[in-house]
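J.: Okay, got some structures for you below.
Here, each number is a calculation from the coordinates, and none is a lab measurement. Model, not experiment: these values are computed from the prediction. Cβ atoms are built from the backbone, for glycine too; each structure is taken alone.
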Structure 1
């Protein structure tokens with residue numbers, strides 16, 4: 001999971017982003033073959049990664065007071081809720097779906113196809129997907 005924060009460098013007047021969290025998360029069960037193909041992940045890749053329980057405090061801190069953008073926010077929201085319930089954890093503001101926004105839906109609306117989901121290219125790390133989603137937001141904002 002990665003949560004880039006986009007801001008403006010006042011000295012240079014340009015946009016930048018800070019990576020506040022950059023970690024794979026070790027799932028509670030082996031990664032299914034479908035998920036392995038879709039996300040280019042293997043069990044070996046996540047063997048040493050922290051569990052959801054281990055990253056949740058940082059995740060709550062990083063996202064406090066912010067709108068949470070995810071390319072497929074429905075899936076991300078569902079995963080966060082499911083993993084927290086499985087671990088018996090309190091999600092605080094993360095369990096409010098009103099705090100989440102869907103970049104894919106914004107992109108589809110912007111392109112004039114609100115009922116057509118346009119995926120971004122899969123990468124082996126979510127950081128690549130964060131950069132691709134950030135580029136989509138930049139394209140929308142520049143229009």
Structure 2
């Protein structure tokens with residue numbers, strides 16, 4: 001098994017699995033059900049495992065699958081809403097483009113600097129970068 005910071009990969013011939021771990025949670029994505037069962041069987045020799053079935057939520061991401069089309073959707077709507085609420089933007093309107101492509105940015109005025117002095121800018125950026133990295137890459141340019 002190869003590993004990369006809590007992400008493990010297993011390849012057995014044409015079969016492969018990717019396993020993510022965080023504290024006491026694990027998510028297994030395998031090329032086949034037989035491979036997934038083999039991974040669980042191997043791991044259960046060393047660890048006590050509880051199989052909770054198809055995941056709906058993992059590490060704050062809701063997971064939706066369409067087995068027939070072989071599609072997976074990840075969503076962090078509740079995390080996004082908590083960011084908006086935490087910074088007083090819960091009543092804002094959503095748009096399809098995170099930033100006007102023709103927007104012209106200008107240097108901050110002294111008045112802008114005073115207004116933003118107490119605003120937790122780095123916290124907002126950190127939370128939004130997490131969203132951009134996990135499920136919302138479309139907002140990366142705006143951040």
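J.: I have 1.09 for Cα Rg over 2.2 N^0.38 Å, calculated from one of the structures 1, 2. Which structure is it?
T.: Details: 1: 1.09; 2: 1.43.
The read-out comes from structure 1.
J.: From 1, 2, which structure was helix-only ellipticity at 222 nm (-39500 (n - 2.57) for each DSSP H run of 4 or more, over all residues; to 500) = -13000 calculated on? Don't skip to the end; give the middle numbers.
T.: Values: 1: -13000; 2: -9000.
It must be structure 1, since only it matches.
J.: One of 1, 2 was used to compute mean count of other Cβ atoms within 10 Å over residues 100-107, and the result was 18.0. Which label is that? Mind showing how you got there, number by number?
T.: Details: 1: 18.0; 2: 6.2.
For mean count of other Cβ atoms within 10 Å over residues 100-107, the value 18.0 is produced by structure 1.
J.: Have a look at 1, 2 and say which one yields 10 for relative contact order in percent (Cα under 8 Å, 6 or more apart), as calculated. Mind showing how you got there, number by number?
T.: Values: 1: 22; 2: 10.
Comparing all candidates, it corresponds to 2.
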